[in-house]
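Given below, in the form of structure tokens, are the structures.
Here, each number is a calculation from the coordinates, and none is a lab measurement. This is a predicted model, so every value here is computed, not measured. Cβ atoms are built from the backbone, for glycine too; each structure is taken alone.
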Structure P
Amino acid sequence: MQLDAYAYGNHLRMLPPAYKTGFAMGILSIAFLSHVSVQLMIFGWMSIWIVRYAGIPSRLYIRLIGLAFVFVVLSLPALLVEVTHDKYVPVTNVACGFVVADWYLYISKNGLDQAGRLAARALAAISCLYFLMLTVPFNELLHVLRRLRIPEIILELMLVMYRFIFVLLDVAANIRVAQLSRGGHNGFRNTMQDMGRLFVQVFACAMEKQRKLAIGLAARGFDGTIRVYQVRDYKMSSRYSAEAIIGILVLIGMEWLIRSGL
């Protein structure tokens, strides 16, 4: 729940959630359509917004970036590694490689280029989503999405999934502590067995909590609509608004210069 606490206590809390959501989504759109240099600029700029302006601890932000980037790294071998028969090696596309029996495994230059572009785009997109997650509380995000006429069934699923992420993480942590206190996770084989039991218990707990949640909602007259009330007064900041507008124009201008070959 630490991330939720930062969403409620960050230095940009006074800004309207619709403003922050629109800003993050606008930058995210630019990140998807721009070149690598612009994407790296987006990552650096959004990191400044998160760490300096919102007051999120840099250590936490680096950990979050590292955690997300692990999944990016795991996807890179599919782009980098090529396998072909020895006599069909395209030499001009080989960065490095070695022979295994009659096959040649190599890292392609095209793959390196694609991996670099993928990593840059992923960093830019991740920073935009972390800005949204760390500065906009989830109930306020639901309110913004409702104003955009997002179907209620999607909002309901988002709320339930968001709640259960934290609930199940807490349950998994408690079960693991209980296993460790009983001498569990001792050796590779025992660790695998304990992890299997943990997954089974977490799944059973998730089903039970979902059943109780459904009963509780029905008992309180839930009619399929999640009502989120806004009781906080927000105020715009001319300083942040000016920087956001100027920054977006600079990014668009840089992308235009790159596409024009200037």
Structure Q
Amino acid sequence: MDGFPQFIISLFTTPLYAAYKKLPDYFNLTLSYRRDSDLVYLYDGFKPIENHSDSNQVWLEKEVLDNVNAKSMPILATISNCNTPSKRELYLKELDKYINITKIGRCYNNSCKRGDKCEDELIKKHFFILAFENSVCNDYITEKFWRLKKLIVPIVLNRNIIRDPELQNYFIAASDFSHPSKLAEYLNYLMKNRIEYMKYMNWAKKYRKIQESFEIDALCKLCEMTTKKVRQAIPNIVDWWEIKSNCSSNYANKLLER
């Protein structure tokens, strides 16, 4: 540990998709989406509105209201991975019995793909978007969740994996409901009660709507640690990554069997 460079392990998929058989124990720093990483690199996140924020970086109150009033359809789901460790596809299938779900992506042979203009048009029409990830692991929320910045409310599988307290009021979790039918009841209630639905949009009063980059934040932290000659060792990287990620295979099955 007397010299540099330090060895950084960079991880952006969950342990459930790991390609390695064994990890060496010579790493000094971790770089991943996990909030307990030495260097945190999020898919996206909130950054506060500042006095010098450009007008195109924020949602005006009238814009939010107009967008909400233009919505008429319940749930949008963009699914391109059809068989996942989380078994999200099973919960989606059950939920679809109780509330209409517009399904796009490769799994449904739909011409509208993720990121296409047609997806943005569908987001404008829908109240909710399924942000069911392929894996249920601590802090693993991808661009699916962050479509909320386009003024749509995300629905996740498990509330507990989202450990950022700033996010807790801006999404709905299937784990909060005893059955998909109960979740559907709540979603129908919100669609009929716009004031209650609008509470999920309160983030727009405080945070910017643009996609944020956390690459610079991670690099700055690395420079700071290097300048201060912070030296450390990770005694068991497999334990840190696999056990502390707290992943749950077949999570949707567990929800449905309660």
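To test your reading of the models, identify which of P, Q gives 2.8 for distance in nm of label points 7 Å out along Cα→Cβ at positions 190 and 206 when calculated.
P
Tell me which of P, Q gives -7000 when you compute helix-only ellipticity at 222 nm (-39500 (n - 2.57) for each DSSP H run of 4 or more, over all residues; to 500).
For helix-only ellipticity at 222 nm (-39500 (n - 2.57) for each DSSP H run of 4 or more, over all residues; to 500), the value -7000 is produced by structure Q.
Quick check on the output: 22.3 is Kirkwood radius over Cα pairs in Å, derived from one of P, Q. Which one produced it?
P
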